[in-house]
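These are the structures, in structure tokens.
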Structure I
Amino acid sequence: MSELTHEGIVAALETEQRALEALAGRVDDEQWLLARADGWTVHDIVAHVGDSAFGLGVIALRASQVPPGGAPPDRDAIMATINRRNDERRVKLAALSRAEIEGRIATGFSQAIKATGQVADLQSPSGGGPAATVGGLLMRAAQHSSEHRQEIEDLLKG
């Protein structure tokens, strides 16, 4: 993979934000309630993506602030926390209106973009895994959204 740049990450995040907002905007109220096999609706998925972009931005910023020689974040602990929070947040966000959920897209991506600008070294370790660097973690926010956006497209096709 080529080295990530601040500009490249911001461009990917902005592109994905626009694509997700456009998709959410063309989903009608009935489609908003379409669900995957595990029960997650389009509403839940869009809320999750906004939350995830926000959370990945925060995690990347924290990971970038580990002092030199300090222990990188524990990936297993991070993933356990993320998975637990995903389930908790799904329940909490279920009552939000469509407009509130759509607003979370902008809030989430804004946080990830802001974090990108605050991270000095995109090559700082992030705790391992496929997004082993802080830059990779920030780029993961865009990739994660793209994956879920495709999932929504598949739900819409039936």
Structure II
Amino acid sequence: MEMLFRPLALLCAAAILASIFLPWFTTALGETLVPWNTIRILNVDQMQDAVRNAPPEVIVFLVSFALATIFLLLALIGQESKMLAFLTGAIPVGLVAWIVLSASNQVDLSGLPISSGDLSQMLAQATEVLGPGAWAWSGGAGILVLLGLLDPGRRRRA
């Protein structure tokens, strides 16, 4: 069965892929971090070393782009699956959840007078530093998870 909401799933996968070229963070000095600007200056040896020495979160981050590429290509030829849509979205969503929980635990352990339990406050703070790339990546992933779970599908045409 093909996905009923395939065009939306295509847009979500494209948003994940496009996010690598968009600003993700804005520093206190107003500088923006664009992942592609960091990746493109590395030669092959530097890239291999960076991946080999990267923490698991970075590997998962890179895998999210590989899965989005695979999903996008399969969806373009009509061979997408709900399971792949779910997996493509679940990896970034899971990584975001892991990062938020880890940050909350670090704030709690630090003893700083910051409440890690107030989700609206955390979201407000995130909007100040996160750029369109981070929102495209996480938003596209979140919608793909929902499509993977809820898309009713339709029979493939013969």
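Nothing in this text is a laboratory measurement; each read-out follows from the coordinates by a stated rule. Quick caveat: nothing in here was measured; it's all calculated off a predicted structure. Cβ atoms are built from the backbone, for glycine too; each structure is taken alone.
What to note about this one:
- Parent structure of the calculated result 20.4, given that mean count of other Cβ atoms within 10 Å over residues 15-22 is the read-out and I, II the choices: II
- Which entry (I, II) yields the derived value 40 for relative contact order in percent (Cα under 8 Å, 6 or more apart): I
- If P(r) over Cα pairs in 5 Å bins from 0, in percent, for residues 63-134 alone is computed and equals 3, 13, 16, 19, 20, 14, 10, 4, 1, 0, the structure in I, II: I
- If log10 I(q)/I(0) by the Debye sum over Cα atoms at q = 0.11, 0.18, 0.19 Å⁻¹ is computed and equals -0.43, -1.05, -1.14, the structure in I, II: I
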